[in-house]
Structure 1
């Protein structure tokens, strides 16, 4: 998004624009930090406040790192429940900063925005792309990755998230290494070792892990960003192939920002265009 930042504004004495961030990513936290800081508190751009900010977390991690501002944990009960929360709490802007693979939540957000009439932005960091020396194979989804996996490796570093291990549970031959903040729930592959750890992990960390466990295949989702990219560099250096699950698309018609500054620009422009109150429902 390349438009120039606009200054956020509200009527004198009126309520602050209320941004609901559907979070769980680094970008969601950084956006909440920028909005909580306000225009004079270190936020990247002159149009970033003042705002009231609430971050919603799914509650899948036992001890999440909470962002500044208000927080809520747990589901909404589908798009109708999310729309009801938006109306009940006076949210004026909705930012879907969930994980790029939280496809159901993204479509729920699109429907809730249409029901409630608030503007919606998808905040998604750019995906990864293979470079010189990379040996990547792509799959459309977890099931497709599980179907391709047996011919690619036997000692697998599986980094697709603990919630998706069920897709690989039927694979009895490969040995899997999974790293997770919390223990995974069954079903899981029968030959599985779990490392309980919280990132970020350095390139040296990833080099050592791949060598120590004699990994010959890395399986990952195209999450994008720099926080988890060192494993890709370590795999390239070691000549280890990578099986990449492609990310699902953003719902049609939803504006997309690929960085927190771009999201702040969008919020400032929407605040000026529509004022602090929600727009008329769009569908």
Structure 2
């Protein structure tokens, strides 16, 4: 099987999981698929371990970055999921990479406010303790997504390219209130777990050096677009100590964040699937200027 060119399916993910677990000395039998989109994520049945498998051909950097960030956060006491010990991670498996994490037995579902204190501690970390990380480049990621095979037609692609160009000009004028720091890069409910010891952050592949406003606007966008109660976001802002919606650059940064969410999913979603349909609906709403549409979570 040519893993680089083949479609990243759950069946392929299980093959990669079995290969990774054999290399790690773990039993993959009866593993449960938790999520299959950007990565394939599994909970092992016979060990308290969660295994994350990257898309074939995605490269080692993101997984290596996840491991390095998690190690620093564990040492500095920032609430995070923990790496499974005694493994040199990530493990290469075919054309993918696997990372192994200590499972968190969730005691309840997360709410936005659970993100507040962990993000505040993350943003306040001394830069001297951080691993080498790239700077946030939202438009580089958007441009890359728009060059990949996608569910969007040429007319939609042209519209999004023009829209991205305008947003890039607006973004360049933003006056961020704090210097760059360690940011999560994709801070929202699905990247947070609430276990017996409280909330912990998860999924460090998008970690960057960048303005903390990026994480704050991500929380605000997810609360608004995915129809969380207004009071949930307001509680987050109170606990964090800042309401990003009051910042003059909020609308521009929120638009950039939403565009990135559309373009990233445009190439990760297979044609004819509900995910692809959602990408098309989001794009059509953007073209209409419909800023109120509730999104379906992918």
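Values quoted throughout were computed directly from the atomic coordinates according to the rules given, and no laboratory measurement underlies them. Predicted model only: the values in this text are computed from it and were never measured. Cβ atoms are built from the backbone, for glycine too; each structure is taken alone.
Quick notes on this one:
- Structures 1, 2, by mean count of other Cβ atoms within 10 Å over residues 121-128: label with the highest value: 1
- Origin of the derived value -8500 (helix-only ellipticity at 222 nm (-39500 (n - 2.57) for each DSSP H run of 4 or more, over all residues; to 500); candidates 1, 2): 1
- Among 1, 2, structure where relative contact order in percent (Cα under 8 Å, 6 or more apart) as derived comes to 18: 2
- Mean count of other Cβ atoms within 10 Å over residues 209-216 from the coordinates reads 22.5; which among 1, 2: 2
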